[in-house]
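The next part holds the structures, each set out as structure tokens.
Just so it is clear, none of the values below were taken in a lab; they were calculated from the coordinates. Everything quoted here is computed from the prediction, not taken from an experiment. Cβ atoms are built from the backbone, for glycine too; each structure is taken alone.
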Structure P
Amino acid sequence: MQDEKPRLGVIIGSTRDSRFADKPAAWLMTHLQDDGHFNADLIDVRDFDLPFFNEMASNMHMPSQDARALAWQAKIADYDAYIFVTAEYNHALPASLKNALDQAYKEWNQKPFATLGYGGLGAARAIEELRGIGCALQMVPVSASLHVGGSEFLRVHPLGQNEPFEVLDGILKPSLGSMLDQLEWWTEATRSARQKTLGQPGKRTMAVAETLKAMAGETTA
């Protein structure tokens, strides 16, 4: 029902044993619970043991075969929006997150996402790359994002001062508020639109399909 809180998946993209992601993800989950506007779950890519994408095609075109990919698709399908918690490796997002995105297609369509990035530059380049990938998956990237970089990153990282993440509240909470406002608006807008058109292809898509079918009939006649 539309009056239920939207479901939000907070996805940890890094799978390294020594990753930092758990610390900002825990902080984010606490604030989402306090905010109360979403039913938020933490989703760890590492828990799914995804192989590198090796299907015949995207599941937009045909069903996936690997059981792990199917489990991943089933997990993310029911969410109305996502927040990706991401590192930046060599000016790009982690391969594990890119692979997780590639392992699904239909499940991401017409849903918004936000980002929390960490690293020397707050994962700014990884987040910019992620926005482009999201658009290719028919997702809606919101404008506001959270970047934990520079001296703030060293302040909370184990190789730096390793202070509690909450010491950054004064810096991050204004941006978090803007990000959640945007995410909530786009979540409600896209969820409402998806419910109106559930299972129905767009009018223009149908028109193209009918044209192609007619052309195919002419060629075989």
Structure Q
Amino acid sequence: MKRWIRTTNGQGLVKDHTLAEIKELDAGTWFNEKYPEYAKPEYKGLQVPTLEEVLEEFGHEAKYYIETKSPEVYPGMEEKLLETLDKHGLIGDEVPSDQVLIQSFSPASLQKLHKLNPDLSLVQLLWYTSSATISDAELDTYKQYAMGLGMNHTQIDQAYVEKVRSHGFEIHPYTVNEKEDMKKLIDLGVTGMFTNFPDRLEDLLTASNNVDDDDDRDEDGEDTEDGEES
């Protein structure tokens, strides 16, 4: 059950209100106040979008990472989700497997989705309160329906990442906002991550690619520090 207050000016539980009531809320002013460096006047008064509206706005060419939240509170969520994705041509034999990823903390929700459509790319979300460990039995169970795992990044280490990847999983930790943590996770070998600051991650990846390009040129003997060929 999700609270409005985190991302709007409303209070109470989403499940207790109609879509029309939720549409009356201001979903942008809080962002301007919390992140003034990213603030824009047009964010004030933004409405909460439906999935349908998001898909209509960004179209078939975009990629989507969707989470089924509190599926036990909203019966039929999975069927409605697939109906909406199918309507927009985002599932099917002609759609790339990475076009839409669906994640959830609920194994039952993901298992239901897998049963409805075995070709879906599903990610099992996990939460650890101490250093993360995972058994072969757990990985075998997740492998029956999921292609990836996502977990809180602060609890994982090299051994965990290597074990998850050795079983053929993608690994997408969350929520990684500091460049130091981003670099650490990249070095550990994660295949993706969630962040509230994609610009920071993009800067880090760009800088890393530039360093790799410089190293390649040095090894090929094309460039040296003084600008002469070796």
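A few points about this structure:
- Given -14500 for helix-only ellipticity at 222 nm (-39500 (n - 2.57) for each DSSP H run of 4 or more, over all residues; to 500), calculated: source structure among P, Q: P
- Label whose coordinates, when distance in nm of label points 7 Å out along Cα→Cβ at positions 81 and 113 is calculated, return 0.3 (choices P, Q): Q
- Among candidates P, Q, the computation of FRET efficiency 1/(1 + (r/R0)^6) of positions 17 and 105 (r between Cβ atoms, R0 = 25 Å, to 0.05) that gave 0.25 used structure P.
- Comparison of P, Q by relative contact order in percent (Cα under 8 Å, 6 or more apart) - largest value held by: P
- Among P, Q, structure where P(r) over Cα pairs in 5 Å bins from 0, in percent as derived comes to 1, 5, 11, 13, 15, 16, 15, 11, 6, 3, 2, 1, 1, 0, 0: Q
- Computed 3.7 for distance in nm of label points 7 Å out along Cα→Cβ at positions 41 and 161 - originating structure among P, Q: P
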